[in-house]
Structure 1
Amino acid sequence: MVIAATGFFDGVHLGHRAVLARLCQEAQALGLPSQVLTFWPHPRTVLQSDAPKFRLLNGMDEKRELLLSHGVDKVTVLSFTPEFSKMSTEAFLKDCLQAQYGVAKLIAGYDHHLGHVGSEGSLRLELAAQAAYMPLVRVAENLCDSKVVSATKIREVISMGNMEQAKRWLGYEYALQGVVVEGKRLGRTLGYPTANMRLYEPLKQLPADGVYAVRLSCMSQDYYGMMNIGFRPTVSQSPERTLETHIFDFDKDIYGVPMVVHPLFRLRGERGFDSLDALKLQLAKDMAACLKWISHYKNQ
């Protein structure tokens with residue numbers, strides 16, 4: 001038997017962390033393991049017409065690591081399919097949670113619901129839990145900056161480049177995880193060599209285009225740098241966004257090496273320049289501004 005919480009948990013943000021804390025507390029009090037049953041892929045990518053525009057805060061591996069870091073004993077991933085989506089609340093509780101996973105008590109957020117339901121989702125979960133004799137513990141909404149924390153709000157502020165607000169609601173610095181790939185090598189000719197990154201999760205929510213002060217991890221070492229996100233309008237008008245990071249005090253061949261980048265602060269938006277000389281001059285200004293911001297960041 002286990003004490004469980006279910007949901008997608010995208011971002012594992014402050015609201016989710018309140019549920020996880022209560023989950024671990026209840027499990028410890030009853031002497032039972034704690035378990036999160038999450039889903040993959042996201043229901044919106046399977047069911048809704050806006051799937052091509054939808055973005056995620058975490059890839060599955062990143063989410064699993066975050067969940068376990070908050071003391072959960074086990075994370076189980078359920079495959080979300082069109083057929084799975086048609087399971088009723090009652091069937092999900094009895095046939096899935098109780099019969100397959102031995103869930104003895106369910107911990108849920110204030111508005112959480114399960115199964116194929118309509119607008120009565122939260123109430124239906126209450127009634128289904130009662131019918132299944134499964135104790136249900138609701139966790140109150142989590143407020144930060146006088147707002148209810150949600151993955152939707154966090155995606156919105158990241159899409160605007162407001163990484164400081166995203167950090168407040170997430171409870172940690174947003175991360176872009178991927179592998180370093182070969183680029184055009186133009187940055188090296190300008191005196192600002194960059195590591196181009198291909199993300200592990202193609203649906204990852206990207207910050208707004210522009211230049212960012214970043215903290216990053218590569219080859220088991222931490223560094224600082226500046227990252228450009230965008231379409232490289234001065235040199236190529238790339239059809240796809242590129243992620244290029246100039247790592248300070250670094251000169252190693254890292255093609256094929258995993259890298260995690262935390263965009264900390266947006267210095268400016270992306271824009272085109274009339275010449276490479278003008279771009280080089282702007283990069284020098286960006287680096288100076290970036291170093292000044294990082295110095296303040298380190299001293300906080």
Structure 2
Amino acid sequence: MAHIISTPERYQNIAGLQCSFESEFVLHVRLNRPNNMNAFNPQMWKDIAYVFDTVAEDGDVRAVVFSANGRLFTAGLDIKATPFGSRKALADPAREAYRARRRYLKEIIGSLDTIATCGKPVIAVVHGTCVGGGVELISACDIRYCSKDARFTLKEVDVGIPADGGSLQRLPKIVGNDSFIREIVLSARFFSAEEALQFGLVSKVCDTKDATLAAAIDMAKLIASKSPTAVSGSKEVMNYSRGRPLEDGFQFGATWSAHANLSADPAIAANASMKRVLPKFEKL
């Protein structure tokens with residue numbers, strides 16, 4: 001797919017990710033360790049946090065597509081490159097847990113949380129196999145598409161740990177079937193694109209990776225054409241309201257709506273509608 005605008009330096013030369021603009025306001029982020037099956041090492045968590053912290057402050061980005069280079073989305077954690085890859089007998093395991101494991105897990109959760117909280121919609125595109133940390137990554141995204149060859153698994157129980165990147169917290173709020181969530185978490189079994197669609201983990205399944213990516217980019221372009229204050233505000237309200245009482249969500253949403261109504265965007269949208277032209281909104 002041709003990129004019609006250049007990629008700013010701030011998104012270049014990132015070790016574990018490849019970034020480019022597919023069109024104005026649409027950033028495409030790819031996992032980029034294909035020779036290592038896009039397995040997550042500590043540097044990749046830093047790369048993800050850097051990119052989405054940058055996205056949060058970047059007026060040139062209104063929507064993000066997140067895919068992967070290579071034959072699969074990701075094989076999950078690169079065990080050899082994590083504190084869990086080797087265990088040493090220490091005099092005080094509690095201090096090991098506090099200093100190493102706690103710090104590492106906070107890094108994973110914090111990295112993925114930058115996706116959820118960046119203020120811009122993020123569309124995940126999954127192809128092939130999506131293991132462990134990959135499921136946790138897409139759980140932090142707003143919209144999830146996959147190709148029909150996609151298969152998913154949370155493998156953590158097979159390596160002796162509970163899933164620790166936020167999926168145990170996010171997935172029950174994404175997927176309404178508690179029995180299904182507990183089944184895939186506790187068994188670590190693979191589940192198909194068809195099941196992912198059936199239970200609501202993804203909202204679209206396409207025949208191929210290229211078709212899935214094209215659908216995601218089209219959706220990102222559509223979202224990017226909308227008022228950025230309205231889109232970002234909608235994401236903020238939905239994030240806040242998830243898991244909170246309705247009344248709290250109503251109050252928070254009313255505050256955002258009052259703020260948005262002071263923007264020039266509603267008038268721009270109305271005028272464009274009357275003239276039957278596409279609205280042009282200022283950068284966020």
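Here, each number is a calculation from the coordinates, and none is a lab measurement. Remember, predicted model here, so these are calculated numbers, not experimental data. Cβ atoms are built from the backbone, for glycine too; each structure is taken alone.
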Q. One of 1, 2 was used to compute percent of Cα pairs over 28 Å apart, and the answer was 46. Which one was it?
A. 1
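Identify the structure, out of 1, 2, from whose coordinates mean count of other Cβ atoms within 10 Å over residues 169-176 was calculated to give 15.8.
Structure 2 accounts for this read-out.
From 1, 2, which structure was distance in nm of label points 7 Å out along Cα→Cβ at positions 17 and 201 = 1.7 calculated on? List each step's numbers first, then the result.
Working: 1: 1.7; 2: 2.3.
Computing distance in nm of label points 7 Å out along Cα→Cβ at positions 17 and 201 on every structure in 1, 2 gives 1.7 only for 1.
Going by distance in nm of label points 7 Å out along Cα→Cβ at positions 41 and 65, which of structures 1, 2 comes out largest?
Numbers: 1: 2.2; 2: 2.8.
Max of distance in nm of label points 7 Å out along Cα→Cβ at positions 41 and 65: 2.
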Q | Answer label among 1, 2 for the case where helix-only ellipticity at 222 nm (-39500 (n - 2.57) for each DSSP H run of 4 or more, over all residues; to 500), calculated from the coordinates, equals -13000 | A | 2
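Given a value of 26.6 for mean count of other Cβ atoms within 10 Å over residues 129-136, point me to the structure among 1, 2 it was derived from.
Working: 1: 14.5; 2: 26.6.
Derived from the structure labelled 2.
FRET efficiency 1/(1 + (r/R0)^6) of positions 9 and 137 (r between Cβ atoms, R0 = 25 Å, to 0.05) computed as 0.50: which structure among 1, 2?
Values: 1: 0.90; 2: 0.50.
It must be structure 2, since only it matches.
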